[in-house]
Structure I
Amino acid sequence: MPSEPPLVVFDFDGTLVHGDSITGFALEYLRAHPLRLFCMLPLLPLALVAMLAGPTRSAGVSFFWWLLTWGTRARVVGEALRRYARTTLGPRGNSATLAALAAHVAQGHTVIVATAAPACVVHELLRVRGLPPARVVGTRVARRFGGLVTRPHCIGETKVHELDRRFGLTRWSEVYSDSALDLPIMRRASAVTLVEPSERLRVRVARALGTHVPVRVLRDA
């Protein structure tokens, strides 16, 4: 029987695109809706503080999503996210990692993007850059009390759970990422490619993975 093709998992923010997509989207969205920003201001510090701490990060992100979208239809938010991916994220794509993704697809490898961003952002970015569609596990949202909250926030160990829940996958050939937050998926890979890491990050990841998982570095031209 033929062997299964290699499975490659890509992070999105800081990996396939430069910077954090949802932070950029929120800033752009609030510039276009200054009244919403004014209404958010009393509770915004609470959400931001929660997002800074590991144990409360996902709760803080969920609360921020709720503040950002309260009273707005999910369809309108989805359209705004796709428009942002087309107009702003498209030019911010990381040419080196997008080329690596295209090369893996061309070789018949299975490619999945695991990201804290909603899947629609990834799909639109790949479409705009002329790349083939990929499977995506991303943050999903649900409506609660008039706004959207994350269910779940797809970060860290949650990526492992979502890859298993969605596709029944528990091991993969390679991971591309720019963040130590992805150590849970890196530990299940046969190889890791760090995208534009600092020396501190490279050393931290290499120590966490040990000698049995090779780590290489990829930088955009």
Structure II
Amino acid sequence: MPAKDTLMKIIQLDEEIATEREKFESFPQSEQEDVLVDYFGQMLEKHGENDTVEVGAIRVAEMILSQGSERAARCLGNGLGHANPDVRLLSGDALLHLAQDGLERIMPAVEDALEKGGLRAEEMPFLLTDVDHPDVPRVLERFLAMETPDVVASAIEALAEYGDSSCVPSLKRIVGDKRKISVEENDVEKDDYTIGQLAQDAIDMLEEA
């Protein structure tokens, strides 16, 4: 039966992969990390905005998790700022798996987002809403001080989604912010909304809850 033959081939390949993984893990950890981070970095450089993410990148992202180092977290954080949405999704999922062992495991990537801004800083607040840790609201509040309005808007939306009313005082401090942002309301994009209005909306949601 062709289907059975294919199944047996899959099983054989899985066994070979397991053997090669054991062999790879026998190398010094520093050497493993160098190879994995270099591969992932090269993938980030060559992947276009609309390219399909290669299987190798998925495998390497999963293997980077086993490193659990600051460098590994920063590497995945770089992917969170990629123009390709599938690369961002892959990197974000990997960071969330890393965060299951504690928020501190992904803080190097968070600090990079706060320092460098850009797309990774827009994405990070939404990723943090899926991290179960009491310090998450305080970390999210730090994004409210960013210079880029879109990043601040992401942080406001993330705080509202997280649902912790302890962040209301921080939101109240920016209700007078007149910087314009684009928001979607009833499937219609509005360009005349302000950071302050968005902050007030979040406050209303949190206080009502």
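Structure above, values below:
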{"read-out": "Structure (I, II) behind the derived value 1.17 of Rg/Rh (Cα atoms, Kirkwood Rh), for residues 4-51 alone", "value": "II"}
{"read-out": "Which of I, II yields 2.1 [distance in nm of label points 7 Å out along Cα→Cβ at positions 76 and 148, calculated]", "value": "II"}
{"read-out": "Value 0.15, calculated as FRET efficiency 1/(1 + (r/R0)^6) of positions 20 and 140 (r between Cβ atoms, R0 = 30 Å, to 0.05), assigned to which of I, II", "value": "II"}
{"read-out": "Identity of the structure behind 4.0 (criterion: distance in nm of label points 7 Å out along Cα→Cβ at positions 44 and 172, calculated), options I, II", "value": "II"}
{"read-out": "Read-out volume of the Cα convex hull per residue in Å³, computed value 131, structure in I, II", "value": "I"}
{"read-out": "Highest-scoring label, criterion being relative contact order in percent (Cα under 8 Å, 6 or more apart), among I, II", "value": "I"}
{"read-out": "If helix-only ellipticity at 222 nm (-39500 (n - 2.57) for each DSSP H run of 4 or more, over all residues; to 500) is computed and equals -13500, the structure in I, II", "value": "I"}
{"read-out": "Test item: distance in nm of label points 7 Å out along Cα→Cβ at positions 36 and 124 calculated as 2.1, pick one of I, II", "value": "II"}
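Only the coordinates and a few stated rules stand behind these numbers; no lab work does. What you see is a predicted model, and the numbers here were worked out from it, not measured in a lab. Cβ atoms are built from the backbone, for glycine too; each structure is taken alone.
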